[in-house]
1. If you rank structures P, Q by mean count of other Cβ atoms within 10 Å over residues 24-31, which sits at the top with the largest value?
2. Looking at structures P, Q, which one was relative contact order in percent (Cα under 8 Å, 6 or more apart) calculated from, given that it came out as 23?
3. Work out which structure the value 4.4 belongs to, where distance in nm of label points 7 Å out along Cα→Cβ at positions 48 and 88 was derived from one of P, Q.
4. Given -22500 as the derived value for helix-only ellipticity at 222 nm (-39500 (n - 2.57) for each DSSP H run of 4 or more, over all residues; to 500), which of the supplied structures P, Q does it correspond to?
5. Out of P, Q, choose the structure whose coordinates give Rg and Dmax of the Cα atoms in Å, for residues 96-135 alone equal to 12.2, 35 when calculated.
6. Given 43 as the derived value for percent of Cα pairs over 22 Å apart, which of the supplied structures P, Q does it correspond to?
7. If FRET efficiency 1/(1 + (r/R0)^6) of positions 40 and 112 (r between Cβ atoms, R0 = 25 Å, to 0.05) comes out at 0.60 when worked out from the coordinates, which of P, Q was used?
Structure P
Amino acid sequence: MIEQFLDFLESIPGYSVLHVVWVMLKVVLIILDIALVGVLIFAFIQGWKYRPPLEIAGRPKPSRTLRRKEFQDRWQAIMRKSSSASPDSMRMAVIEADSLVNDVLKQFGMPGEHLADRLANLSPDEYKTLDAVWKAHRIRNDLVHTPGFFVGPEEALKLLKDYELFLKELEAV
């Protein structure tokens, strides 16, 4: 069968067995090149996770007060919301305070997908109020994810105070 195919190819003017082998070799090499480029791209994407952070010498780091006014305004709105002392407004104030802390840490360039990831990247030795914010964040998670979970006005005010102290320590408000 192969001999018949080769005879057929030789009968075509301008084609020889050597030419056919050369064309087939080029096709195989092109397929191999495409596969190797795919492997290279995959290896690059997988290795990107392990690269060290790039810091350009002489370039100033972003100021922690870049959006301070916006953060202060948001904090004041949260405090106004909590002043009504209704259970729903207190609940929303705690949730919004948690969101504000998350946004502040994002603005400062803290890595992580969620606030818990960002808080985990901070050191309790560097931030004295970090443990209190962790507790407040856990209570906020219970407020959001646990049906029927309730926080009294006194406890909500304490949580807001913990968030405020942490924001002050970050120099965001």
Structure Q
Amino acid sequence: MLRFILPVYYYANYFFLPFVYGICCVSIIYISCIAIRQTDLKKIIAYSSIAHMSFVVMGLFSCNLEGLQGSVFLMISHGVVSAALFLCIGILYERKGTRNILYLKNLCNEMPVLSFFFFIFILANIGFPLTSGFVGEFIIINSVGIISIPVAIFLSFSTILTAIYSL
């Protein structure tokens, strides 16, 4: 998309911009609502990946350099953070035998080092300040705000939904 679609179909990007933003906003809300209802940790991280890729698409279609840079940064950050979260969940599954949130209580006392790293990666997944996820999301929200302020406000409030299903 970054190499072929955006440079070749530059004017089509402007034409389909409201359509793409609408689809991305709906997908962020829908996927966040699905992720809130999940009890399996692996599914929660998988659904959060879909929501983050909607952020990336909004940054790509913002038609400015900031949006492209934010999208690339968020893709790299998401790749590292999601892989680390899946690794932590794999370790939890090996030790506990389940990925269900309801059965994973008292992890701080049983596995303090894993709990610490899992918490740090969850904060990066949320987009908490001073993490790599925050930088990409912040740049994308700023670049989308140049084109549409209501969509940028929606994106900034959608991070609250991300915090709800991540914590």
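1. Values: P: 10.0; Q: 17.6.
Result for mean count of other Cβ atoms within 10 Å over residues 24-31 over P, Q: largest is Q.
2. Values: P: 23; Q: 27.
That value comes from structure P.
3. Working: P: 4.4; Q: 0.7.
It traces back to P.
4. Details: P: -22500; Q: -27500.
It was calculated from structure P.
5. Details: P: 9.4, 26; Q: 12.2, 35.
Label of the originating structure: Q.
6. On the way: P: 62; Q: 43.
Label of the source structure: Q.
7. Q
A short reminder: the numbers here are calculations on the coordinates, not readings from a lab. This structure is a prediction, so every number in the text was calculated from the model and none was measured. Cβ atoms are built from the backbone, for glycine too; each structure is taken alone.
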